[in-house]
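Engineer: Each structure below appears as structure tokens.
None of the figures in this text is laboratory data; all of them are computed from the coordinates on show. On a predicted model such as this, the values are computed, not experimentally measured, just so you know. Cβ atoms are built from the backbone, for glycine too; each structure is taken alone.
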Structure P
Amino acid sequence: MKEDRLSPFRDAGTDRSTAREVPDTPQTRSPAYKLAFADEDFLCRDELRPVRLQLELLKPELMMGEREITSTIVMFGGARIPEPAQKHTARTQTLADLSEYYDEAREFARLMAEKSKQSGCRENVIVTGGGPGVMEAGNRGAEDAGGCSIGLNIVLPHEQAPNAYVTPDLSFNFHYFAIRKMHFLMRARAITVFPGGFGTMDELFEALTLIQTGRMDRVPFLLFGREFWEKVINWGALADAGTISDEDLDLFRFVDTAQQAMELIENWGVAPPRTDIPGR
């Protein structure tokens with residue numbers, strides 16, 4: 001790797017290795033002697049939060065850049081939705097019924113990964129939260145097509161590991177929800193949202209707000225499962241109350257199948273960011 005470096009200075013990795021070989025003395029055992037960038041206790045101090053935020057933004061950015069990934073297809077959705085073969089394990093009958101969207105998510109990801117493969121897995125790469133349920137279905141569908149996919153996992157109080165279908169060198173882990181959300185949307189060419197709970201709602205409304213307020217380009221924004229979404233959110237009541245405008249209801253579309261989603265994405269016209277907000 002040294003021959004690829006542009007800097008003539010000694011590299012940090014070499015110094016980190018050298019520092020491990022120093023004589024064992026009271027001075028070298030002291031935390032003060034540790035190289036700052038190799039001192040995990042130091043990096044975890046509250047005062048270093050700005051540095052950790054930067055590192056968490058930078059690491060996946062560099063690694064995806066090295067893979068030349070230029071665009072992604074975002075898949076949000078519930079971790080509790082089982083695949084149909086396991087729907088008997090669902091906690092509620094509604095969750096069991098929603099298992100059909102596991103298959104639709106898997107099929108949508110498979111179709112999109114077929115397109116992504118044509119670009120050498122650089123464009124339209126599936127990205128999920130890396131966990132179970134709909135997220136697993138998305139990564140699994142990409143693998144069905146022989147394509148790659150990204151998983152953006154996050155550390156939670158309960159044990160969680162990436163699902164088995166995420167491309168290993170595109171499997172990332174986050175401490176900060178905010179930075180994770182940025183990576184979901186920084187390369188987004190389309191956003192799909194499947195039935196889910198608090199986490200899915202959070203991701204849905206954050207992304208929709210960015211588009212509504214002109215902070216993000218309009219991209220295909222598809223909600224899978226009209227019946228579910230119209231039952232849990234009274235979209236018309238928001239518009240009637242004036243808290244959103246009628247035009248805001250045009251920022252997204254409902255779909256029920258993977259094929260419908262593919263057709264809408266392929267025929268979605270280019271739309272620049274809003275320069276004003278209707279209703280204000």
Structure Q
Amino acid sequence: MYRAPHRRNRRTPLASAGLHLALLTAAAVAVFPPLWLLVTSFKPRDDAFSTELVTHFTLANYTHVLADTEFLTWFGNSVLIVGVTTVLGVFIAATTGYAVSRFRFPGMRPLMWLLLITQMFPVAVLIVPLYNLMASLGLLNQPAGLIVTYLTIAVPFCAWMMKGFFDTIPVEIDESGRVDGLNPFGTFWRLVLPLARPGLAVTGFYTFVTAWAEVAYASAFMTGEENLTLAGGLQTFVNQYTNDWGSMTAAAVIIAVPAALVFSFAQRHLVSGLTAGTTKG
């Protein structure tokens with residue numbers, strides 16, 4: 001007599017309904033803040049705290065931000081700093097991760113521990129010594145100062161991540177490159193790096209977000225409206241002297257657009273890149 005196989009871990013209708021309700025609640029909680037930010041940006045200034053939806057649609061907030069403030073200057077500063085930080089961060093993290101993945105050299109283990117330990121210090125602890133260091137080097141109010149600072153944040157984590165990714169790429173590829181007469185950097189650049197595109201996408205996205213959304217260092221190291229980045233510029237709309245929530249929400253929406261575009265470009269590599277280091281091929 002045939003007996004149907006017993007299905008283990010089968011959810012009851014009540015458990016399934018509870019799971020879907022929890023997922024819908026989590027999605028609503030995640031979507032509500034950016035959605036309300038978008039709605040508020042189209043409201044007149046006097047209706048910024050109104051709980052109603054847009055009753056008097058206006059683009060005045062966006063016009064004011066783009067025409068009457070230094071927003072475009074802040075945007076240019078951020079693009080310069082973030083672009084250089086992302087390119088240098090990806091290159092340094094990739095070469096460091098490849099070196100510790102493929103080679104054994106004196107000080108390798110302390111180097112990896114050093115990269116890990118640097119992630120344990122909060123911004124509040126590092127901001128004063130970094131400020132003093134940047135002041136002594138003459139890098140305050142200079143894009144180079146923020147670029148170096150953001151690299152100290154992004155590179156250690158990304159180097160660890162890239163090491164895990166390079167560990168999944170067979171060593172035989174490196175050996176074939178050496179047989180063909182390539183030096184170690186040529187092997188890395190020509191053979192291994194093209195296979196590391198998912199990891200590079202994750203590294204680039206993490207470095208971009210780190211520099212694009214950072215506030216504490218940008219506010220401390222850059223003064224004067226012409227030197228501010230977008231994160232620092234947002235604080236000029238709402239502070240102890242002014243309370244322009246309409247302009248702030250409009251600026252925040254504009255700032256979110258480049259991040260969304262970068263995420264949409266990199267998202268197809270994010271899952272494979274983030275999970276690449278979990279198993280060794």
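Engineer: Of the structures labelled P, Q, which one yields -22500 when helix-only ellipticity at 222 nm (-39500 (n - 2.57) for each DSSP H run of 4 or more, over all residues; to 500) is computed from its coordinates?
Structural biologist: On the way: P: -12000; Q: -22500.
So the calculation was done on Q.
Engineer: Given 1.28 as the derived value for Cα Rg over 2.2 N^0.38 Å, which of the supplied structures P, Q does it correspond to?
Structural biologist: Details: P: 1.18; Q: 1.28.
Considering all the candidates, the number was obtained from Q.
Engineer: Of the structures labelled P, Q, which one yields 2, 10, 14, 15, 16, 13, 10, 7, 5, 4, 2, 1, 1, 0 when P(r) over Cα pairs in 5 Å bins from 0, in percent, for residues 54-157 alone is computed from its coordinates?
Structural biologist: Numbers: P: 3, 14, 21, 20, 17, 12, 6, 5, 1; Q: 2, 10, 14, 15, 16, 13, 10, 7, 5, 4, 2, 1, 1, 0.
Value 2, 10, 14, 15, 16, 13, 10, 7, 5, 4, 2, 1, 1, 0 for P(r) over Cα pairs in 5 Å bins from 0, in percent, for residues 54-157 alone corresponds to Q out of P, Q.
Engineer: Given a value of 4.8 for distance in nm of label points 7 Å out along Cα→Cβ at positions 46 and 254, calculated from one of P, Q, which structure does it belong to?
Structural biologist: Values: P: 4.8; Q: 2.5.
Of the structures listed, the value fits P.
Engineer: One of P, Q was used to compute Rg and Dmax of the Cα atoms in Å, for residues 102-205 alone, and the result was 12.7, 39. Which label is that? Provide the component values of the computation, followed by the final result.
Structural biologist: On the way: P: 12.7, 39; Q: 17.5, 51.
Value 12.7, 39 for Rg and Dmax of the Cα atoms in Å, for residues 102-205 alone corresponds to P out of P, Q.
Engineer: Can you tell which of P, Q yields 0.55 when FRET efficiency 1/(1 + (r/R0)^6) of positions 198 and 262 (r between Cβ atoms, R0 = 30 Å, to 0.05) is derived from it?
Structural biologist: On the way: P: 0.55; Q: 1.00.
Structure of origin is P.
Engineer: A value of 29 was computed for relative contact order in percent (Cα under 8 Å, 6 or more apart); which of P, Q is the source structure? It would help to have the intermediate numbers written out before the result.
Structural biologist: Details: P: 16; Q: 29.
Among P, Q, the structure yielding 29 for relative contact order in percent (Cα under 8 Å, 6 or more apart) is Q.
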